[in-house]
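Enquirer: Pasting the structures here.
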Structure P
Amino acid sequence: MTDSPTQNAAGKAATPTFAELFTPKLVTVMREGYGLSALRDDAVAGLTVAIVAIPLCMAIAIASGLPPDRGLFTAIIGGFLISAFGGSRFQIGGPAGAFIVLVASVVERHGYEGLVLATAIAGALMLAVGFLRLGTYIKYIPYPVTVGFTSGIAVIIFASQIKEILGLDLPSEPAALVPKIEAIAGAISTADWRTMAISLLALVIIIGLRRVRPNWPGFLIAVGTCSVVAVFLTPDVATIGSRFGGIPDRLPAPSVPHLDFEKIRSVFPDAVAIAILGSIESLLSALVADGMTGRRHRSNCELVAQGGANIAAVIFGGMPVTGTIARTATNVRAGARGPVSGLLHAVYVLAFVMVAAPLASYVPLAALGAVLAIVSWNMAEREEFVSLIRSSPGDALVLLATFLLTVFEDLTLGISVGVTLGAFLFLHRMAEATEIEGGAPLVAKDEADGPAATRIPYAGSTAQDPDIVIYKINGAFFFGATANVISTLERIGKMPRAFVLDFDSVPLVDATAAKSLEAFARRLQALGSTLYIAGARVAVRRALLRAGLREPHVHFVESVQQARTASAMATT
């Protein structure tokens, strides 16, 4: 169920006002009626997310060349503001793995003060983009570009953790990938078996729990277990305490960055990169939440919240903040009812800092290195990478150009070249696809909340059902959408019994998307999951049938409810 737009007397959607477009989803949820039951659900969901976030925040900060407390401060300040003022009901804000490469580069060249200034400028840029209602255009970034730079970042993150995982004696580690690998190879003889044992133990715990107890907080359990082992069995292993002196038990006093024209000029390119990456990551995360719940976020309101959160996060000693896909998906699966879960997640992390900060000193860096190794593996977009390589020469060119430039040159250059190539490729395809004329727009405009009488309170039962996933597609279904769906499944965990694609709002399907969806259906069948396509129009169904989407790979039904019924009957 999507949030309803305001309607005029003729029954048509009225143009939303400025206030309606930028009303936070927290206000929307409260208007619908927020009771004790919803608060209880949000409290449990927020705690679940906080347990996942605490080790990740510290690990991401350390990998970015910062003390671990910077990541925690970011989750507390930035995460709270994103949930309080954002345009998504379920977004969880915090430091993200996608920022590691960029932040580490800025810190290396300009120091932490330079990062603070760059992030504050990036926040101001995001505020401007949001208030000017330009956020919708960020969704036009081609999916091969997203997969390319995400996979490239994953490679760099993994390479950055080899030193910690092996316990190498490497005082100065180059930032560039090739010199980094050369330096690691030269220091391989200094590897410490105790550090490697800690890393291996963490990896075994995380991977093992994902197989046998996927709902348990594997990262936290692994870090906690390795901390105990390090204290009693391997006390010489590097820890947060030995390298950083622990973490403080309170938030730092706010500090405004010094504004100097020359410094602003030197960090401005980095600020633009932070703003672009943060906008992409946050809106992708909001789209994942939309797909899991059937709700709809407001892009520009979300970007305004992200911009303000970035400025506030660095004022309070943090780092760049954005919406985080894995934590947002965890929030939905844990039964969140609205943004209150995100607010409470930030409060829980603050409580950890105030009460349990001394315990963080015992956390071995090898365990956090193992956590980031798993994060980089999940970020790698392996299946999407291969799918796009096979999809078409144009997609492969965009993907490889973005990936290789991100890995061997610069993230900003990779995104810029990828977007340029993708734009030319899109123009070429649109020139040939004359049948797209008259269809629905590829990206819908932001809509305001409808009157109180038309708003239906959110029921989280669908999103919490581990046996069925419903993903609603709005607008034209082109080649990148299928990869988005696959990526969503990979990030939200266990494969469901039934996967429902709601095609009710899809006016057309192109051949590339149809063939990609056909391959996806075969993969689902091989994994024991059933694909249902609900509400497809006659022309859309005909295009899918031509691509080979037939029984038993896919089942066409008239509605999502019919898909639920059919899925339930199939298990009886």
Structure Q
Amino acid sequence: MTDAAIDISRRIWRTKYRAGEGRRAEATIEDSWRRVATALAAVEPADAAGWARRFYDALEDFAFLPGGRIQAGAGTGHKLTLFNCFVMGPIEDSIPGIFRALEEGAVTMQQGGGVGYDFSTLRPKGVRTRTVGAIASGPVSFMRIWDAMCATILSTGARRGAMMATLRCDHPDIEDFIDAKRAGGELRHFNLSVQVTDAFVAAVRADADWPLVFPAEALGGRGETLVRDWPGHAGEVACRVLRRVRARALWERMMRSAYDSAEPGVLFIDRINRLNNLAYRERIGATNPCGEIPLPPYGACDLGSINLPRLVRDPFTPAARIDRERLESLTHTAVRLLDNVIDASLYPLPQQQAAARGVRRIGLGLTGLADALVMLGLDYDSEAGREAAASIMRLMRDEAYRASAVLAQEKGPFPAFAPDAYLAAPFIKALPDDIRAAIAARGVRNSHLLAIAPAGTISLLAENVSSGLEPIFAGAYSRRVLNETGEAESVEVLDYALKLWRALGHAGEPPAFVTAAALSPEAHLRMQAALQPFVDNAISKTVNAPADCSFEAFGSIFERAYDLGLKGCTAFRPNLVTGSVLEAAAAADSGAPCCGLEREAD
């Protein structure tokens, strides 16, 4: 590859993934692959050396990219978790409970994990507490304490933090939550997502009033109540109606904030819970910071991405194709490697260890999709491109579940496996008959297997392939990255597919080369929708819109995402609040990044 691509790869490796110091520092990326492979093979009950070789072969030439925490921590001996992120436990609605949750988050972030929280358990501002008679200050006020904690942890030299905060769409403080980041500098270390229910979408479409509620037992007094399934409670509880708003006005307020500040995103929380493979035992109210793994309390992200451009044979020719045999083999090896992470990792909290080992959830995904499509001669915004992407993801789904069923026969299914309930889950019912039969016969090692992460940093490590399933940002652009001292600096980078095209002796751009700036929001949504049926967790995807996009056009993005069957959505339009991480060399207004510095969790 070109000097620029190699330079960014080396920078990322040196600053994020190279282990050791001074004379003991790893000399090459091959040393890092060997360390990771050996450490994760060490938990094998037999033939650890053989599995170390297989893991190394998968890692070599960046074919398989484990999550950043795995690459940075495995085999170092440091007290670090190998999981990128966690969703934390319910926040008890009391000062001691709030600060216990804060402490758990600080301990988790100190050891390298990002955190996600559902703040819906905290009573709304302005209501009087029943025990001491004080006036509650509301969830957003306590989120500022978390934000300060994160900044403090970062000042100690810990890994750059990432946090997700969610709030139910019927919480009385939802308007404050929606507006929380419209002022620049507020809650900088948080990503925000509203838990959007099916009932709320129906109320928006009916232009109906929408009740804002909170569990009545926490409020005292008398008044109208409605039954709701509320976080922190085992089942449905009576909730007091504190006021009503016009549903469409609340929706438009949410879209206006996203238009102005790129926050909040949305989680279609009923769909997430309905399609959860473990709906029989879990209630989900939050995700990891980038949204690709909806998780129950104390659940963990165990992530890795297959680098599709490394699997394209005869690129830019009529014979261009994905090496499907190599993809199958990589998928099987990656599933085993990620499953081993669960046993090899340290855990900041015992509750996290119990949750991870109880269900053995992993998130295998892909990166470099847009570059791979260019190399295959397929437009990102075309039926052929979407069909090719779906075919790749379908193969990964099937082979991941086959691999997990084989692992279950060898090592046992995940402890919480309940055959009848699991096989009745919608995603599992859609699997091929032979896979369902294998699961019925011997179980499955991992409750969930697939997720598409942003993969921003590890994609730079792999010589700047396009990130996750995002379109190519630009052929050449300036990107802010963090150096060894934690300061941001601009680095010129070149797209992998474009530079390969030129290295093969071609001029200009490949015929199928297209950048994010040339794509409509609909193109983004349709690519995500093409892959979602084959992903049991979720997909981290930012829908880009140009700076001159009208609010009317922008305002339909979330509703369209809901109609396409997505589990969540984040939209980005260049704005004065968040600015831009990336600047195209040709034109500063040529699009928007998939995520800001604070949104990259890998």
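Enquirer: Quick check on the output: 24 is relative contact order in percent (Cα under 8 Å, 6 or more apart), derived from one of P, Q. Which one produced it?
Expert: Source structure for this number: P.
Enquirer: Here is a further query. On distance in nm of label points 7 Å out along Cα→Cβ at positions 102 and 326, which of the structures labelled P, Q is highest? Write out the running numbers ahead of the final one.
Expert: Values: P: 1.9; Q: 5.1.
That would be structure Q.
Enquirer: Now, a different point. Upon calculation of Cα extents along the principal axes in Å, for residues 238-317 alone from the atomic coordinates, which of the structures P, Q produces 46, 38, 24? Kindly include the intermediate steps, with their values, before the conclusion.
Expert: Details: P: 46, 38, 24; Q: 62, 37, 19.
Matching structure: P.
Enquirer: Here helix-only ellipticity at 222 nm (-39500 (n - 2.57) for each DSSP H run of 4 or more, over all residues; to 500) has been calculated and equals -20500, so which of P, Q was it run on?
Expert: P
Only the coordinates and a few stated rules stand behind these numbers; no lab work does. In this text the structure is predicted, and so the values were computed from the model without any measurement. Cβ atoms are built from the backbone, for glycine too; each structure is taken alone.
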